[in-house]
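Presented below are the structures under discussion, each in the form of structure tokens.
Every number here is computed from the coordinates shown, using simple stated rules; none is lab data. Just so it is clear, the structure is predicted and the values come from calculations on it, not from any experiment. Cβ atoms are built from the backbone, for glycine too; each structure is taken alone.
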Structure I
Amino acid sequence: MSPASPRQPDAPGNLQEEIGKKTPFEEPEQEAYLNLLRTHAELHGQFDRLFREHGLSDPQYNALRIVAAAGTGGIHSETIGERMVARMPDTTRLIDRLERAGLVQRTRRADDRRCVLVTITTEGRRRLRAVGKSVTALHRAQLGHLTRH
């Protein structure tokens, strides 16, 4: 599926019918909440597929953007975890995978060996540029019809 053409529903549906619910929802808030969950699953699934095409997961992409934004000085690994959109229980393993893929590197500060800084590699920047264009296109395809007000 190309980023510019995500699956679009034919028309807003009736959630009760779509999920085979025999009785009406008890409260409109319940139906609204379930609609939000379904919408999230659909939008997120499209991004999961996109990231997989580029050899990344959603958390890896998020972490890579955080590291890239930190610049050449790098960023503390614990700060990456704090800045993640979705909190990760084990940022260390996430960084391990990015390092094994050659997308980031870790260095210890000379003045404090306990401090580990993470920096993006040339390959990491290349991968971010490649996936970034597709991410922008998918955002537009999914939500470009929305207005600011």
Structure II
Amino acid sequence: MSAQVTTLQRRPDLLRKLDEQQQGLVEMARQLAQRLQEMAGGEKDKERQLRNIQAMAEQGSCWALVELFIRYQTARGQLPTSWDDFAIGKLVGLRDLARKIVGANDEGLVEQAHLELVKRVLGYTVWWHVWDVKKEERGKGGRS
């Protein structure tokens, strides 16, 4: 990345705007976790797969890589089929929010903001998923 390219971390104003979106991001994560629980059938605990996707988002430099990894995990049978389309649809929609936050025609900065939003949603999805799995275990007489 050249020195002339503005990075998201050098724009505290944009980071604040991203932070202001937390409520909506947490709600989106809730939807992703709930849909995963509904579709997972007998194999409910998908924490590891979600963490793998989150790690890919943290390490990756673009949304396309994260999208491909989600599809790869699904193709390998690690995630329920059709959850990938649901999740990708939700996460790709964050690009519009990123564009609104950045408010400029800087596609590089929009991509960075989009990826940051995706990272946050995936992290919150892991938290919700763990909560759902533990809640279900407690309901079946498991330990809390």
Structure III
Amino acid sequence: RKVFESLEEKDLVTWNTMISGYNQAKMGESAMSVYKRMHSIGVKPDEFTYGSLLASSLDINALEMVQACVIKIGLLSSKVEISNALISAYSKHGEIAKADLIFEKSLKKNLVSWNAIISGLYHNGFPFKGLEKFSDLLETEVLILPDAY
């Protein structure tokens, strides 16, 4: 943090590195604080900024704010990684209905998307709905093969 503060000029990579560092330290509130500061001085966040924020330990209000931002700038519909991160984040908060809504509305899905929603359903007490999603996965026209163990 001292090195970050000592920099005269901070570019997007510098800000993202700081947010990522707070994310890795499980300091979601600090990551959000850096994001707000960055945003207030006119540095435009990118998909990596939002990906790091969504992976942080954000409270539900901050999570909803980040979701609103990614919808506004079009990242939710254009980047599968962002929708996957939102599905995982809402699942971790026990907000499985929101996670499922994002999953269902996602135009792009990959194996990570399916794993995120199936895992979220299972960990939130809906194992049979998770099995239904797994069956849906097997019936998709897109060739997505489940991981083999």
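For relative contact order in percent (Cα under 8 Å, 6 or more apart), which of the structures I, II, III scores highest?
II
Kindly point out which one of I, II, III the value 54, 30, 27 was derived from, the read-out being Cα extents along the principal axes in Å.
This value belongs to structure III.
Taking -17500 as the value of helix-only ellipticity at 222 nm (-39500 (n - 2.57) for each DSSP H run of 4 or more, over all residues; to 500) derived from one of the structures shown (I, II, III), identify that structure.
This figure was derived from I.
For mean count of other Cβ atoms within 10 Å over residues 48-55, the calculated result is 14.8, so let me know which of I, II, III that is.
Comparing all candidates, it corresponds to I.
Taking 21.0 as the value of mean count of other Cβ atoms within 10 Å over residues 16-23 derived from one of the structures shown (I, II, III), identify that structure.
III
Could you tell me which structure in I, II, III was used to calculate FRET efficiency 1/(1 + (r/R0)^6) of positions 56 and 136 (r between Cβ atoms, R0 = 30 Å, to 0.05) as 0.70?
Derived from the structure labelled II.
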